[in-house]
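Following are the structures in question.
Derivation of every value follows stated rules applied to the coordinates shown; laboratory data play no part. Please read all numbers here as calculations on a predicted model, not as lab measurements. Cβ atoms are built from the backbone, for glycine too; each structure is taken alone.
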Structure I
């Protein structure tokens, strides 16, 4: 705590007050929100700290171990260079949940294995319990909850980390095109293993598990949000695990940062959100750092109308667990719309279900996607869609995605440089999106492309290493009408398929034809390139013959990490033989993990 009797001389000299430390310890016997928040007399809830008038710029709130079932609304602000910090105490595991445990007696639907059922033993191991009104108290749902028939349960968790499949149509998401959420069955008769059905008529929850529910911890998402910060500045949120919520409707994230400046979220885990895990909207100079944003219902991270924000060193794995329609909104990261000068760097986006890894959509400008790993996603590795303001996609390792590796759709002023794109359904694809979203000023330089094909019948292949629009509307028309899209200084690996390039969706060109017809890739090279893909890993084995990269314009404001390292070594006078090759094509990431 801040001392109440600091020497007046310090104040007279303009010396700032010493920063104070407050404590939250739910498990302490004497914890109470009426306490002063000292270590001896801690607060009980994090929400109390989030709106504490006692907090001043530079102060810290240490949260001690425990499960905190609450909505933490941060309403306090620090100052530049003196943020207010909310952090897990050293060594403490702090879990903030938007769910409540079900307490009470479960009733088995039937023990009679001969009972007439929709199919044999359908109701075996089906249990039910009536939920009390305490599960429907979030004020953000008040309008819906007044009508008991409009109450719903969207997520049920077994043992904290097993979300059950919902049976029946969603009360929030319709079945219109691009708003679809995968649903199973219509009612209790359709219940299957590891699923649940909620009957709003009598508020009864039914689940089917491998054993009696009393064997497990069963939790139901009840709160719309777990942590929110709105219109605050200079705040740090560090070291928390945040999970479970009930979607209030639309695309709301479980952890929501809106209209903020200089808010940093670091070393946090955000999992099992109904829809989006972490969202940053209409904010400036915010940072998401070293966070795990995985296993969320639709998206790990969302960002919209932000400026100068950074997402770095984070993981976005196994998102879209509820299997939303990927053409609408899903994946590791969906950033829409209107972000400016934002950066995603050194992140891993992988295994996202029926969706993309990193996705920037609609009116984003000067976006930087740098040094990321995007692999084994069911959709694209990196999707850059209808962004007239353009950006830089550089130094990424993109491999083994079922869709396109890097997809530039209807965007302009975009540079795709120094990426390694391997073993995807297609490699780098850059195409227009109709008359309102043409493709202009796209530059594909210094990339390493390896085997982005899927074998088909008759010795043909689906996909190709590079599709770059030349403005030719017909398959066999080689009259170029768009002259601002360019590719060069790339290496195309020869594998069991001869590398091809396309000027529109389907027609293939060999490298020789591509040069002759369109004058592109005059300095590119076609050569054998050896890689090892074992399990989910990747290792580049070829080191020779890749040193053909061209210098990039200074106005990009970016230098290849290999070039930066070589420059640094030369400045330090280190033995030149140890210096990396600054002119090597592809990503500086050559081995993962």
Structure II
């Protein structure tokens, strides 16, 4: 899952500048809740509010405050998810091919639907996920569900492998015993219920317009009007979350102590944002601050900061379908020449995480099997040469047929970067490193949300480098979601494509198909070996294993969630 968050200026200054009510908020009925409103400075828009389409970190963060997936992770504990919409752990048949889940009673949809959730709502959520109009982004985890279409359906079609024997029971049938990943993925927004009678007219559009009419089952909802239109969502500006009047505390373990949450998504000055959060009230920043602020935190404001491993890796993908980067030796040259230390310094230095030598991060099964901190030992990605090795890079370029060791063409290659200062700084490092081998980059700066919804996830755009340094977070704490969506050729899609490099290696694809069936230590070994296979193909420049630094105002009781490495909006409170 991409860490799609960037920073923004916060506080009453922005309220004045943009005419927002960020210093307060409204409940669904218009009553003021300003005294108990939290402002979160995120700076980047969500990818989608629709739980069937949302995948990136801010979208996930909002979804898990407004929706009830079958299972969820709480706080810093990633050992096992808790039952959310489900009432208990899933029941798996002896052959691993049948998964039965019972739902919790008393969960209701927000206005204007205003009825109890049933198992049919979960079944519809899955069916629409596989339609062309919704185009769910992480279908690979459900590939073995009986009846899943080989390609997105024209309209929403029921899935034969899903049955609902009663209003509170849903049953999934699998072709192969891949229940480990299937159940793990039920913590993602796909398993949040969607009311068919309400959503179907919106899902008839291509793309679906449910995103502008989404209803909630969680403690909060996007403020809407009587017809369900999300009036609290101003694209590229702000998101206003208010209490869901149909949420019942008796059905949920989340305290949901604040009355309203205002998310600012329209600024990019991370330094100003961090300073206003530290000096202000009722505010949080949910991504790593810039280097200057990180230094200040280490000296005087440490009680306002939380650091936690993000459970992900940061990387620069290389489009393997565009010449000359379709040549593995050219890609190895790019990785070899790259100064990973400089890229990390542009983001804030060692406090932002250790330099990566492969993909699986510390704490994820398979990390040690892939080589641990030292990595698999390839000369072009050496733990001992974080500043790169130009001489080695030139040799790889010569292997690719470039006599001088440098690219001799005049073609500029398209590179995209987000518009925050940190992301632009990383992109400038990428541009400088590629220039050492004769490559010219045409750098285009766009907002983060556009970077992922319109550019890096759309193969037809022919982006060669997403140069900001993307971050892939765990979809759940297992090696499969760390590697399969990003490097399995079967994951490549025309839109919402998570395989940014478009790597499609038959050996790697086959190894992943086998590893899907593995369990226990064998699973760690299998995916660790796949990690090594991926690194050998050099489809990306590994940068670092992310560590998130979260900051808050002094009057905010902040509760982080390790699942998405940010503040858990449903657990926050104000002093």
Structure III
């Protein structure tokens, strides 16, 4: 076993169960970085910690980060597969292949009300509603919803309708009723049973189950005709024609048998993959969807396909009889078959077609997957190459060799050197990237020397970047004039960094100082490049001030608490945790102080009395 693993991990490995289950690897920050399943947890988890076993580079990187792991036991491999897919979708671990977050994809929602509504939504609510989708082709979604409303008179209002609302006539008929776009459930002009039957028909239409739907409507039309209800029979006849026009006008039967099929193909490159699904219903292609997957680098294409199938069908609205895929699912096929069969309530078979119409459709899906992936990569390349207009203007104004896509700005905040802090803000292509912002507590105590403080923070920042082999910014901006710029330059030269683009921006006259030039340069005030520099400078100042105030408040509280009898380090920590500032602490009663911090009442009363006396 690798000696770098902790005793905690070694102890857990000894006590692993041989049963099926799911394992979760965590890093030193207790963040889940990988989730896997196993028939035998003991054998599977231990295999990662065998120093003699060779791994892919990606797996090696993951194993080096494991600081702890958890396991969850289940009763079967199918349950393990379901739990794994659920957890991956929830946690999106760094080293798992995962579907890109589908929260932005639209769904069709069929509400669970007595008189259901049907509409498009991007938010799923667990209230019993049915959801069809997600839809990745918004144009197709709008078309099918528009056609459904034309064929079926479903209500479009947002009212909740039940027997009480209808009985009290709280909602009145609207224009939709008078133009035959609604049957008037708000005034009890259609029974709940009739309306529910129509909602079932709409659902069949949306799912592409046209044969069953048309057969049912034909039977209903004949019934109305026999009962001499010719007007209703004619209405149903028109519905049938509209359905046929929508689904059959530009469609042809691509597969003779009428079994529901999903045809899945996948293309993968570098760190992203694209999966395409053709939905075949009643022998025709009724929809094409595509999804992107992250975390696929150094992962075999078969494994990417397996992960997609598991995550896509985890909460699917419909399960076909057959799933056609381009290659074998290794030893996962039987487990996935059993899982989908249990979820759907009917037999689901995964097939790898070799010849015929099914193979042709699979090839077509493959072409679509490759095309969509290439389109995504091209868009990413264009975004990467795109340079914001303000950045280009700044390049021209400063006569830089290349556009300053990455700009880092520094500012110092202190009062006579006390509680001095510095801030670093990070702008990428003219926009702030706040997760890259940094605060620095100045280590040099009680010195009002702004130049020395600037030298310190610049040294600390770029010494770290050099140690981590990270790229330096395209431009450094220091808040101040020649003195601050000179200090920053000295720090860079001491680190062996030469020819680094860096400027100082003095606030008084918005003068820009460049290395090696005694006189500042002036950029026209309307120049968008100057405005970008001003924005960065102001942001560094705001960020530094916010940290300074927070630190000052905390120190002020600490110094006040230090002189209160009975308040030691532990109790001081509790008071800071629950109140955070003197103002909030002074507003609290002795009982509140004791209740929140669990400090004895007599000590809480001393704190309260001391603060009251201090106020007076």
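Source structure of the calculated read-out (mean projected area of the Cα convex hull in nm², 23.9) within I, II, III: II. One of I, II, III was used to compute distance in nm of label points 7 Å out along Cα→Cβ at positions 114 and 258, and the result was 3.7. Which label is that? Computed on structure III.
A value of 3.6 was computed for distance in nm of label points 7 Å out along Cα→Cβ at positions 354 and 370; which of I, II, III is the source structure?
It must be structure I, since only it matches.
When helix-only ellipticity at 222 nm (-39500 (n - 2.57) for each DSSP H run of 4 or more, over all residues; to 500) is calculated, the result is -1500; to which of the structures I, II, III does this value belong? It traces back to I.
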